[in-house]
1. Can you say which of P, Q returns 16 when relative contact order in percent (Cα under 8 Å, 6 or more apart) is computed?
2. A value of 12.8 was derived for mean count of other Cβ atoms within 10 Å over residues 112-119; which structure in P, Q was it taken from?
3. Name the one structure among P, Q that helix-only ellipticity at 222 nm (-39500 (n - 2.57) for each DSSP H run of 4 or more, over all residues; to 500) of -10000 was derived from.
4. Work out which structure the value 17.4 belongs to, where mean count of other Cβ atoms within 10 Å over residues 40-47 was derived from one of P, Q.
5. Where is FRET efficiency 1/(1 + (r/R0)^6) of positions 56 and 168 (r between Cβ atoms, R0 = 30 Å, to 0.05) largest, in which of P, Q?
6. Name the one structure among P, Q that Kirkwood radius over Cα pairs in Å of 20.0 was derived from.
Structure P
């Protein structure tokens, strides 16, 4: 091998070592309160997915950080957790005492939070930093199952109280660039979230949101232009108001953000499960 050839090989192999694989964008359903952590029989499929299946689509060892958009934090402008450490915020009620003693001590990343704020500002999206608010159960419940070692920095991001789908999709499109740095984008919500139906339609023997779940599947497995076009009019789809009642669609917003962060290619449905045989939940990943 000539000296020139050897130098070319060294350059190429060195470059490959320094390349960072694009991290995925993932939407997960976080379940009801802490139920996935309690061995609840109605949540077993969800618990199994978060604990055992997510790692098949996300190489946790390669991640530099996780940006997590949670349905349980609504603000008038995009708000970004920005401290080196955030306590847990137990935003659920009426559960066993031990569920208020959980710990999840993953670090924050103030510098990454500032960079996100800067990029959103450049894109014309109003945002602010928040060093005080704790991580809610939209963060710590799925993450305790996905990465119990708590060794990956997390940035928690709010959804917008206006529930405007275009603004949420645009937020995701700005966040997409961080995936190229080995930073995964997670959305934590529910693809179906109607509290009244959760109480009164359990174990009916029929799926109540089959049409709307099919719409989400078709939209999220489309390429970017069509995906955005469909999700911006989600409220006009059959079964939409039953799956996410008017002015109460905060649990769908993280999915729309993640769809925006997915890039040009289609998403893949990696979770499809019927809670109590009645409420169909879907989770998606964008790998490229």
Structure Q
């Protein structure tokens, strides 16, 4: 990890030669982790989205994770970098690879137009809660576009009030309603948006836990989250991890990885809790 810090201090943007040298010297997950650390946050997001879209299958979980958790400013920068690096707009890339309401959800998120005001008008929150109830639990079929309009454009503080009002009104958590009303990628996407609005670090703690749970490790997810969140909210993620899973993130990474790969991940994690 020291070599990374030194390296990043000396060279603001990695030269292609250095990346090439590293690729020839390193291998496996350690190589992937080091190369991810050499990218700026928006370069890494753009690269991960590109990888998620290309090829036969789409990694919907990666698209959902990145687009539902980033701020407007991060989304704007991501759009610029994507266009520069890959010569097409992120919106076009998403459109060409997804369909239906799921596509609409991703494109809404990729526009980065969420209201960022902190003030909450409870009467408007009540109206939104009623609109969501009318669009889902209280009708035959589901009006997905209403969910999209409210969940992708309203401010986080407003939506937290909406979730509270919704629970009061129909005695059910909005996440549970989405589970009942939707399915597949759309359900996963909407639920991720709700989770990120409620508590972003808890959302990432859950993604990390699932990446290591059971047989085999989802290293791609583990690397992406450890690198993208290490200087954002890693301490909060660690706290949520211990609270929700009864052991530290540090312990789970230690037990699930090995060698230099493990050492560097633990460096990103920071301490044990």
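1. Structure Q accounts for this read-out.
2. For mean count of other Cβ atoms within 10 Å over residues 112-119, the value 12.8 is produced by structure Q.
3. Structure of origin is P.
4. Working through the options, I get structure P.
5. Max of FRET efficiency 1/(1 + (r/R0)^6) of positions 56 and 168 (r between Cβ atoms, R0 = 30 Å, to 0.05): P.
6. Computing Kirkwood radius over Cα pairs in Å on every structure in P, Q gives 20.0 only for Q.
No lab work stands behind these numbers, since they all come straight from the coordinates. What you see is a predicted model, and the numbers here were worked out from it, not measured in a lab. Cβ atoms are built from the backbone, for glycine too; each structure is taken alone.
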